[in-house]
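Engineer: I've put the structures underneath this note.
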Structure I
Amino acid sequence: MKINKSIDECCGCTACESICPHSAIMMTPDKLGFLHPQVDTDKCVDCGLCVKVCNFKSDYSRGDGIGYFDVPKILGGRLKDTEQLARSQSGGAAFAFADYIIGNHGVVYGAVFTEDFLVIHNRCTDMSEILKLRGSKYIQSDIRTIFPQIKKDLIDGVTVLFIGTPCQVAGLKSYIDKKYYQNLYLIDLVCHGVPSPSIWKDYIKYVEHKCHDKVIGCVFRDKSFGWKSHIESFYFMHKKPYSNHIFRDLFYEHYILRDSCHSCPFTNYNRVSDVTIGDFWGTPERDGREFDDNKGISLFLTNTDKGEFLFNQIKPLIYFFDSNIKACEQEQLYHPAISNPKREFFLSDYIEKGFNYVIHKYAITGYKYRLKVGKIFFRTIVEKIKWHLYH
């Protein structure tokens, strides 16, 4: 059975592989590391379950549709715990929700780094594992085997929180039987698109070669430069940390996103999740000066009754304020990422000539790039001076 007609019709959520009763589907990586379903025709019986479960489409299902708000309730906020706030990417929203679920004997599934700094989804049962969820990870996570694990937890009566991209959440909700929804909480992200795992892997090798040491830690957005800086930092066994934003530039210029990200149907306010979280880039409407310190603010969209219940449980952990759609407008809530006109040239160069060639051609050399770097670091210094003046 042919699951998808074209490459941009698959988001790699693994729902089709997970639901196949004959193990006829295997998710396999392409040259960019993105997973796609491959059908073993000898095992396939054309039952159609893989096509039925696929929720990456314009008329995607929100499950039973019960408890959804016509318009999300919009808030902003941040953790009261300053240590956890500093270690979280924006305002610590994911950490607060995970903390509540773990504290009430549930389990949390979220994105973590492997030892090789690839990204996978992991089942977390205690706070030591929850700490690994902190921080944004701008790579598509590998969630193979995760959906069946979640189904087993729900059948066993365990409360489950799943945190992932909108397409992963939609795939999971389509895969899970409606009778198990009660104990399933879903949080999705305001997603800019998912970058290539292979290009990220090559970037790690590039950094290690450049710094002559092994990477033992990395942060996609280093808050020591300020929440708004978007500087990536790497930590080594022996050398000093190294900071840059090569990968970020390739990401933001839309060279390295999955094809399906450019036709994503979930870039709107009709969320499949119970709660949507992201960075609050608008201006806080209450106690603006208190939050305008470049330490990070989270955006919360509560989309369902369950989402509102979940948010009410974390209120003691956060400072929060009411907001509205106008105050928190983001492009990713209105349309998919627009493909870079040079993207096909970039991908062709990458496949034929390798990572070092494309970063020199598309990212790290030339007058315009150096000028851009200078402006970013100048703004970072200004932000730090402002922070010290007001504190």
Structure II
Amino acid sequence: MSTTTPSQPPLVDPAELVADPYSVYARLREAGPVHRIAGTDGLPAWLVTRYDDVRQALADPRLSLDKRHAKPGGYRGLALPPALDANLLNMDPPDHTRIRRLVSRVFTPRHIARLREPIRETADSLLDAIEPHGHADLIASYAAPLPIAVICDLLGVAPHDRRDFRSWTDALIAPDPAQPGRAKEAVRSLLAFFTQLIADKRAAPADDLLSALTAVRDDEDRLSEDELMSLAFVILVAGYENTVHLIGNSTLALLTHPGQLSALRADPGRLGGAVEELARYDGPVPLAIRRFPTEDITIGGVGVPAGETVLLSLAAAHRDPSRFTEPDLLDISRDATAHLALGHGIHYCLGAPLARMETEVALAALLDRFPALALDTAPDELRWRPSMRARGLIELPVRY
């Protein structure tokens, strides 16, 4: 395939990407496989839109997550202190391999399966609290508190010490231009929180992931102090943020597709497959974490210079008709296991089994408890988070 360079990149309106991302990505995907756009940091980036190219790029070792491979002045993402920045989302092998191996023993399907009943109990208690009211904002009352309880239990955060993680992650993932200081304040709050939490684990270790990782850091010296804190940070942010949106988006998709919802109610055994399709149809991560070529490369026949920012559009790939038949339709009977919502290659999401199971349990409990569950507003009145990087509802009003 010949190598080309787009001379007149199509304009992308960030507001349109929030309101109607799939139409925008469809237009770009049909126009070509790779486009020059303004990235999430406002600087030029290369957007990859077609399934085969996105999947291949996710596993391409020449596309680095390490910001040190960005060309000078070519990237200005959120500046994190070293104690939060030395995380898996910024690493390549061999450091990535070393740290991932340490934590992967916890995120196994067998270990995650043991969490199913505790998660179901948490889901039931949250539903108990809202049931008498007959209506609720399902994000604030269910989709958000469920994952934070799971992640805090995993890390060993005591119930009385659980802070306002949602406001902190909101400030990081979808910063408000009118409040430029909120992101910096969120960083300071998270740093202070994890500093104290790790000190507590050193003083009084328990049977939790963070105690185990702290022991590895102190006794075996296989983690630096910054790596330990950064690992705890990314487990919290990624494990919480993405699952909130997967639960919320999945619930909305079912409520706006009554035929699919009825089919799922008639055969709850299809829920596992339905979660895969829901992740494909409207997943929580429209764009994979940015990457930087370590050498000049070709993607989809387009030449991309070393050091430039590459954005892989999972949202565009998931609606690519060359891979999924009638991709704009929600079909819970579809085999959607080839979706890329949880990544691909060495950076495949460590918490994928947990995210799947949490979403399955959350939907099962919700649909079982409320047979008359329905939206309590018009779909076009729902508000989405103003972010190219995260696809999630601010609120989900429902009645039951």
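Taken together, the values in this text are just the output of simple stated rules run on the coordinates, not laboratory data. These numbers were taken from a predicted model, which means no experiment stands behind them. Cβ atoms are built from the backbone, for glycine too; each structure is taken alone.
Engineer: Quick check on the output: 2.6 is distance in nm of label points 7 Å out along Cα→Cβ at positions 158 and 350, derived from one of I, II. Which one produced it?
Structural biologist: Working: I: 3.5; II: 2.6.
Label of the originating structure: II.
Engineer: In addition: Can you say which of I, II returns -9500 when helix-only ellipticity at 222 nm (-39500 (n - 2.57) for each DSSP H run of 4 or more, over all residues; to 500) is computed? Don't skip to the end; give the middle numbers.
Structural biologist: On the way: I: -9500; II: -14000.
Working through the options, I get structure I.
Engineer: Comparing I, II, where is percent of Cα pairs over 29 Å apart, for residues 118-333 alone highest? Write out the running numbers ahead of the final one.
Structural biologist: Values: I: 32; II: 43.
Across I, II, percent of Cα pairs over 29 Å apart, for residues 118-333 alone peaks for II.
Engineer: For structures I, II, which has the highest computed value of relative contact order in percent (Cα under 8 Å, 6 or more apart)? It would help to have the intermediate numbers written out before the result.
Structural biologist: On the way: I: 21; II: 29.
Top value of relative contact order in percent (Cα under 8 Å, 6 or more apart), among I, II, belongs to structure II.
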